[in-house]
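Right after this note come the structures.
No lab work stands behind these numbers, since they all come straight from the coordinates. On a predicted model such as this, the values are computed, not experimentally measured, just so you know. Cβ atoms are built from the backbone, for glycine too; each structure is taken alone.
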Structure 1
Amino acid sequence: MFSHIQGTIASLSSKEKSVFYAALSFLILSLILVLINSIYKNTTLVPKIGGELIEGFIGQPSIVNPILITTNDIDRDLSALLFANLDALTEKIESKDHGQTWTLTLKKSVKWSDGEPLTASDVIYTLNTIQDTNTRSPLLITWQGVVAEKLSDYEIKFTLKAPYVFFNDNIKSLKIIPKHIFNAIPNENIRLSNYNLEPIGNGPYIFKSSTKRKDGFITDYYLSPNPNYIKNKPYIEKLHLKFFENSSEIIKNFNKLEITSVGGLNYQELDNITTNYQAHNLSIPRYYALFFNQSVNIALKELNVRKALNLATNKNKIIQDIFHDETEISQGPLTKSIDSFDESIYTTEIFSLEKAQEILENNGWKIGSDGIREKQYGRGKLKLDFEIVVPQIKFLIDTVDIIKNDWAKIGVKLLPIIITPQEINDRVIKTRNYQIIIFGNILKNNPDIFAFWHSSERFYPGLNLAVYENKTVDKLLENIRKDDDIESRHKNLLKLQSTIYSDIPAIFLFSPRYLYITSKNLSGFSTTTTPTTPSDRFTAIENWYLKTQRIFK
């Protein structure tokens, strides 16, 4: 038959052959298109296991142990990849006695990355280790006074000294460390363990290896999917984390496609990215503020001075020049995403150099020969001349530069003292040795701001950076924590915001979104819950994927 067809074709004229082959080509092409169309109609595109995500970081990991991490965002990020929140390991959480007693039931199939079962003993051990002052855990304040009792291998009872309606959030966000790894180590030596950089965890990924330079600088950190992860196994087969000394190095490597994701860049730095990318903006309940330490500088004790400084702070210019209008002005101790934030309280929020100068003039602050306002105080003169501690972070340095220039126009001198974030934590915050500090507060997704504004938190390890003391505010904060009546709690929160706003213990500046940049081929990015910290971008990393395949419907 084939020879017969060949003979028939051979008998055709050249013109007839051209028509035949054209028709045959059209027929084959039509069949291919019909086949492709049929495949697309009857199949769907789904994620496929494989690929490598290479993420860049500025700085170094120091201690990837969730109960020991302080202010290092890299440690928090790695902890989020290697350890799951207790929420993911829990079958149910119940409360009694208006939030004074809580019972947690663990899932029975949870294992550590080395295959050992995770049980109530691990939870009890973690809590006891946090509560031991020899451990020096920053979580001690959160868990102080909480009594944990093992009811069974998978049940734990927590008893609090007083009702706390938001304790559920503390339970859910806690990360557990393995008792079988750390139990033999004295708590005062736990920081020395190699497992703090090579963890045994229960998160979506496990530690594989790392490399470092001769000077000890860790350059690379390699992770792979955790086969024992309680949720779905991640699609991305390899996580390669690379560490750099500055953002310019990261941007250069991103442009060369040598890294495929980076977090924490500011909007000004986006102008330097020349390759295609996706920008993910995460709204996080945090704000930056200028905190006044009234106990260090007498002039700051005057409400009218603080009021004038607030009026002379151009927040709109900061938002426009530094954040390209891609963030929100912060107006008070709660962010807009948190329940009971009330914008009407802050309707008088304005920028006016004229009104600021008028307030200072009317309160006896006159321009001196050096251009700085002063007034008689006792036997000498008091000047509006302040030092401000600034973390060595570009957008904060730029912010203070704008504020410094505006305050100079009303006769106030501002001297920035720029210090590395780690030094600020070790030397400045612990001693409260500052007149003014620009710093950020990260809130939870609930309105409990006790740690930031209660007078009992004025000194380290408390987080009351304004060293603020107000008995009315103390009482409101205490009631909000234990009040399970939503309407009553809402009224207290409105009064709390209004009181703090009137006292001006700080100038609230902005609530920046967290900027996460990735290559175009990353899909599936989302967070399962509203993120509270930058590391929460990884809460659903098991759903991210770089490769796809078609399967029949």
Structure 2
Amino acid sequence: MTAASVVIPTYERADGLRSVLLALARQTAPADRFEVVVVDDGSGHATASMLAAIDVPYRLVVERQENAGPAAARNRGIAAASGRWCIFIDDDILADPGLVAGHIEAQEQAGGMVGIGGLRLRVAGRRGGLAAYFADWWAEHYRRLEEGEQEPDFWGGFSGNLSAPRETLLAVGGFDEELDRSEDVELAYRLEETGLEIGFVHGAGGEQVHAKGFREIVRDFDRAGAAAVALWRKHPAMVDHAPLGDFSQGGARAILARRLLLALRAPVWPLAIVDPLLAGRPSPRLYQFLQLHCFWRSLRPALGDRETWARLTRGPVILRYRALAAAGEPPSRYVIPEGRFRRQLAWMRLRQRPILSLDEYVDLRMQRRLPPARAVIVTFDDGYADVARAAAPSLRRAGAPATMFVVTGSAGGSNDWAHSGPVSGRELLSWDGIRRLVKAGFTVGSHAIEHIDLTALDITSARRQISGAAEELDRRVHPGMRILSYPYGRSNESVRQAAADLGFAGAVGMTPGPNGPAVPLHDLRRMEVWGTRPLHRFILDLWLGVHFGSPDRTGQPGG
């Protein structure tokens, strides 16, 4: 059996295809180790004549069919292939000499994998700012893969340079011919679902000539948004990945601009006028914004469902409070007056914003159900006694659930981790007070044994802080309360993995922003509510899900 079959779909690109086939003639892999299967997808006479006349050292198989699209052509190539591994390239990819050998070696060492090879772009023609940005993004993407800074995933499974076992390709049904775009990404997703690992194949590179201008690239961005809907409908779990599952990217100003421009259905053609002037100094932030804008503007009509659109783009905002002011106590960043807190609750009720409990939201996420649009989740950190006195009655009257995160080793004492400011030395709830709070409708989560930066500890000590607090809550309050708030909002991959391994269903940090389906359950976003914020500023923050402006720096950092 031939080791590998290089499958190339083609349509009306005779000259470019000839260059592709000649590049494959210069491979370091022996010519008897691979074949090339060209599927002519309804091209005219020029392609057929070139294929009949070309002289190459490897076995060249030509299949012809009526025009049915690249997915159907690749499937025809898989069926005609005799190699154990199929390598897919496009009819404008010039293979480096090591491309075939690299894929064969990687496949044989792994015993089968989804192999992603590198691709370089050679920008042809007059280059505008968007083309320059795209080329820079492309080069950085593959540099990160090459140097191991980024793990390859199915999103990078581009059929321009991809390999997989032929047997598995046949078993999963090949490329989905009903998809208009991203059929290669969708195939990589299904291949990974079979248990194949996705890996980057070093030394298996190729070059693509990129001649697209502003309008063609924008059209590709638009098509990606429409295709995302089809992918989601076929594979609901894809909503767990950005950008589909994370509308709120880019900070407060980007979110505000995106919402307004989408609401106004603003066109992008004015940018095309100035794009040539930006070729020398393309603005990554501008073009990143444009790319996401095009994605979402095309996704909305493809979705065709206003309720689902709202749920997808207006994810829950988790609010983080700390303490409520006692009589005569001035407001500060971490201490909010009781009246101001009541007015915030009243505004949420007036605007009919659903208020969920945090554990209810985590349950919805685990079931891959979209929560109600514009939902709000109320949480309190540290476990201050004034929350039971001042916040609990207001929440009960509003019919609003809330979650309190307690520092189990300090329950019944006072804040001894803040050395200055309005929460330093502040009274904390006793265990009896915590149990009464639960009876009043609160859920209780862990804020670790000590209020300590878990990322500054070795992982064994961090695990002890997390598990010990959970065991104390199980024993003293109620078993099974498994949601964590990282002290100071700080976590890293090791700490988040420890929380998951120890049975925590979710955990919250301090990164602001709404929580779309792609936000990891063990790194949920949360917006701190500043006690000095007047109601109109709180309303804007809540609408965006992030702070618009700077906080009052009164009080000590962290909590």
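Each of 1, 2 could give mean count of other Cβ atoms within 10 Å over residues 215-222, but the derived value 13.6 comes from 1. A value of 23, 18, 13 was computed for semi-axes √(5λ) of the Cα gyration tensor in Å, for residues 63-134 alone; which of 1, 2 is the source structure? The value was obtained from structure 1. In terms of relative contact order in percent (Cα under 8 Å, 6 or more apart), which of structures 1, 2 is highest? Structure 1 gives the largest value of relative contact order in percent (Cα under 8 Å, 6 or more apart) among 1, 2.
Can you tell which of 1, 2 yields -12500 when helix-only ellipticity at 222 nm (-39500 (n - 2.57) for each DSSP H run of 4 or more, over all residues; to 500) is derived from it? Write down the numbers at each step before the final one.
Details: 1: -9000; 2: -12500.
Traced to structure 2.
Assign the value 19.2, calculated as mean count of other Cβ atoms within 10 Å over residues 399-406, to the correct structure from 1, 2. Checking each candidate, the match is 1. Each of 1, 2 could give mean count of other Cβ atoms within 10 Å over residues 31-38, but the derived value 10.0 comes from 1.
When log10 I(q)/I(0) by the Debye sum over Cα atoms at q = 0.11, 0.13 Å⁻¹ is computed for each of 1, 2, the one that comes out at -1.09, -1.42 is 1.
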